[in-house]
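These notes open a run of structures that come right after.
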Structure 1
């Protein structure tokens with residue numbers, strides 16, 4: 001796979017910007033991460049640094065807001081911590097589910113650590129309340145496309161909850177079945193995890209603004 005040298009910018013302001021992150025790229029602390037790409041992309045010398053405001057797993061694609069100076073990063077980060085900002089996701093899950101316009105809830109207690117396929121919930125002593133709302137948008141014999149909303153913010157929450165519900169996210173190498181993922185990658189010629197942050201709403205620039213991206217084409221491919 002060719003290294004990514006440029007990220008799609010959805011919205012840009014003096015002190016922040018929103019990018020549509022591809023899967024397979026870390027936000028920070030890794031060679032070729034979002035931070036290092038943007039530092040080169042945004043004309044060296046224009047900004048002092050890039051400050052990621054919230055988390056998005058390396059395997060997850062979608063909307064990510066970063067700040068170009070520290071004070072803005074702290075202010076925006078507070079919006080997420082106080083739940084004034086909201087992220088919504090699309091996910092393709094393994095297996096058929098009943099399509100419904102109603103929101104349903106996963107409420108398995110989980111730890112706030114990176115766990116694994118054998119025990120997604122983590123140790124009993126580490127488990128905390130975790131709530132995820134989901135709505136099944138379409139389904140076939142093999143896959144279900146769901147819209148997801150987080151009510152709490154535990155590490156890998158959507159991935160863990162989907163696995164615990166016996167509908168792991170397609171392509172999830174940490175919580176899904178590796179043999180199944182290998183088979184799907186071979187059939188569809190795509191090794192990505194099918195989780196995408198498609199909507200971001202937050203108070204910014206003096207008002208609540210909402211940013212969106214369409215359903216990725218590789219998600220549509222599975223739901224044909």
Structure 2
């Protein structure tokens with residue numbers, strides 16, 4: 001009989017280094033994820049990190065108009081819409097087995113652009129331990145080593161010094177600013193976003209070895225073809 005990983009290959013992806021492990025979000029993760037969000041994400045004194053204040057919505061389990069229902073629609077919708085020309089991997093981040101945050105990796109027209117984008121967050125209780133840097137290193141290294149990406153883009157709201165520090169540690173360099181709109185619980189707000197980019201030449205790798213499982217099946221699922229010389233040695 002087929003396994004769930006056979007049916008949906010992203011579920012077989014596993015990226016780990018030391019105590020930190022990244023896997024694609026499953027429904028079984030959702031109760032723990034909801035509790036993590038309820039414990040808080042935004043650090044005091046830092047700007048709201050998201051385009052929409054989904055993490056501040058009223059907690060209303062079982063109702064259609066609050067958290068977690070609105071976020072479930074987003075997570076499930078991204079999974080349902082995954083396709084070779086437009087895909088998003090919502091990766092759970094676990095440290096010593098405990099769910100501590102989320103790390104996204106997404107791309108549009110990847111076969112032509114060879115470029116990916118990333119976003120991430122950690123629960124407040126798990127910030128300041130180096131996990132944010134390592135989870136970003138893992139996903140960027142995966143994009144370069146297993147998907148043959150040539151560039152990884154990201155961004156943060158100006159004033160978010162914690163996110164800026166993580167970007168520097170991973171090897172991102174500034175790539176211009178732009179004016180964007182955030183949707184807060186009190187309405188729309190204009191803010192400045194600092195764009196950053198990292199390439200294989202600037203990327204700073206983790207100090208410990210990285211282990212990856214399920215990359216080959218994921219490449220097939222996303223229609224990512226490697227050069228013949230790479231395919232001959234791929235595991």
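Bear in mind that the values in this text are calculations on the coordinates, not laboratory data. Keep in mind that what you see is a predicted model, and the values were worked out from it rather than measured. Cβ atoms are built from the backbone, for glycine too; each structure is taken alone.
Of note:
- Read-out helix-only ellipticity at 222 nm (-39500 (n - 2.57) for each DSSP H run of 4 or more, over all residues; to 500), computed value -5500, structure in 1, 2: 1
- Here relative contact order in percent (Cα under 8 Å, 6 or more apart) is compared for structures 1, 2. The highest value is that of 2.
- Among 1, 2, structure where mean count of other Cβ atoms within 10 Å over residues 138-145 as derived comes to 16.1: 1
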